[in-house]
Structure I
């Protein structure tokens, strides 16, 4: 915990300076690109390296996952924020992957039941009001035999660190301006919405962009 706190206080001033002069979408890009260089990029690649068929990415942000998909996937990417979606649209042509971009709400997915072989979610559940509502919709649009691929930062399993994250979360929510919560538990939400976790891997990334949150890469099936 002390290593994580030291990392946070060392890097927070620089990120706050960026926040003061960049738009939300530009700040997101800078922060995520730094995270990708520090190791998140490898985790993105690992998350979707074998994904094929009809794929839905929920909460695609500015399109930083696009480069990691195989060119033969049939990809649909949904994002609520029009500013982020505009940047994602500019990225489509950089990587050659076929993408249908849709502006929409993750709690009300505009797709028929059983439409997708895979659904991918990367660092999005932290910022929605009701993660369970999103997961129920994802379960609905997955085909029989389909799979959810999830990459999220999570509440620390440590008693002291977890409680500290709970206490700091209201201030963090206001400060980050992205709707992000520190203390989400996607593993529990998955079970509560009828998913079965088939693989879960713990990881942590130290970069100059974000606090070194505990993270999880998860494969789950309905």
Structure II
């Protein structure tokens, strides 16, 4: 049964999270939100992962704040303590899942995609990572520090995470000896978000989802 729960961070603080599944026979996946917050769209994705055979957990990185306004979303994202989000909030989600699942992956969208990559670079105890159209600054997450399998999904029309940004990261990971599995779609940024019809691409979203599930079932 899906429900909101409370996690304890490594520093002793608390964070809310949306839990979908607690079956010890299943692998775990951390689902990281876009800059809109932990909204119904992200919760539905966690539920979808449960339907695919995973224990899914989506930490509330904005502490209950949700918006549909891009300016407010930008303000919330820019106010986020990114190192704290990785080492406290996402680490808490990882630790909670590791108590219930033998292996845990991290994945996310946009801001959450960048945080998924950062978590892959900075946190121990993860088995794989999946990023949808988000790349963190190299100063925060150096690609050479990623040693787990990493899959990425990007839009060729994305003017935020441009093809050049993606190519630079792919080259850095290849040079470090851990080539990622990156896919490009003829689509815009946020092409997976069906609540945004102006950018949603059903065909690309379905292809990316099936690749994500195959990848996670292989590595987690």
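Read the figures in this text as sums done on the coordinates, not as results from a lab. Note that the structure is a prediction, hence the values are computed from the model and not measured.
Tabulated values for the structure
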| item | result |
| --- | --- |
| Among I, II, structure where relative contact order in percent (Cα under 8 Å, 6 or more apart) as derived comes to 22 | I |
| Structure from which 45, 37, 28 was derived, Cα extents along the principal axes in Å, options I, II | I |
| Ranking I, II by Rg/Rh (Cα atoms, Kirkwood Rh), for residues 72-119 alone, the structure that comes out highest | II |
| Read-out helix-only ellipticity at 222 nm (-39500 (n - 2.57) for each DSSP H run of 4 or more, over all residues; to 500), computed value -13000, structure in I, II | I |
